[in-house]
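I've put the structures underneath this note.
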Structure P
């Protein structure tokens with residue numbers, strides 16, 4: 001499965017009345033740190049629930065009329081806002097952890113050996 005297909009599949013899992021962030025979708029697709037690829041997938045694909053994808057902290061990242069349309073679509077799905085941001089405590093969709101997600105690797109520290117002088 002390609003990266004684009006995995007991202008699109010993750011976006012399609014977000015149910016009505018719930019939202020997610022670009023970063024959470026990238027992690028759910030198996031590509032942590034690939035939030036920009038989520039944006040690219042939303043631009044290329046069609047028939048996706050694009051209004052359910054937000055920036056970090058529940059912020060609508062679209063500007064102008066597109067941002068207004070996104071807010072109206074979310075409100076019609078029952079999503080509530082706290083000021084300019086979505087109430088993420090109530091509406092954030094938590095993707096289930098998959099077996100393919102590897103735990104974070106621990107940083108290895110290098111142990112230096114002391115030099116001894118012969119003498």
Structure Q
């Protein structure tokens with residue numbers, strides 16, 4: 001008797017948002033104080049990873065960070081949990097959004113698992 005077992009391995013790729021924020025003049029320190037003390041811990045509670053912030057050395061009003069997700073399928077539900085949550089709706093949205101001049105997001109995959117955090 002010969003038994004053949006078929007094994008399927010599904011590898012979910014990490015998904016990373018590369019986020020660049022241009023803030024209104026003179027607001028970076030204030031924004032980052034709130035971002036570090038409230039936003040980053042709230043992201044971590046949901047399971048989103050934050051790498052950064054990285055401050056621009058060419059523009060005192062710009063910074064960059066990466067926001068990581070376990071996979072593409074989890075991205076929208078995790079974002080919804082953050083942006084529809086009490087902390088964002090009752091506090092952070094009104095504090096942070098007025099300080100932002102513009103932001104850009106580039107969504108990338110990490111197929112080789114280069115990001116470890």
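Annotations for the structure displayed:
- Parent structure of the calculated result 40, 17, 14, given that semi-axes √(5λ) of the Cα gyration tensor in Å is the read-out and P, Q the choices: P
- Computing helix-only ellipticity at 222 nm (-39500 (n - 2.57) for each DSSP H run of 4 or more, over all residues; to 500) across structures P, Q gives -6500 for structure Q.
- Top of P, Q by relative contact order in percent (Cα under 8 Å, 6 or more apart), largest first: Q
- Answer label among P, Q for the case where distance in nm of label points 7 Å out along Cα→Cβ at positions 32 and 88, calculated from the coordinates, equals 1.6: P
Only the coordinates and a few stated rules stand behind these numbers; no lab work does. Remember, predicted model here, so these are calculated numbers, not experimental data. Cβ atoms are built from the backbone, for glycine too; each structure is taken alone.
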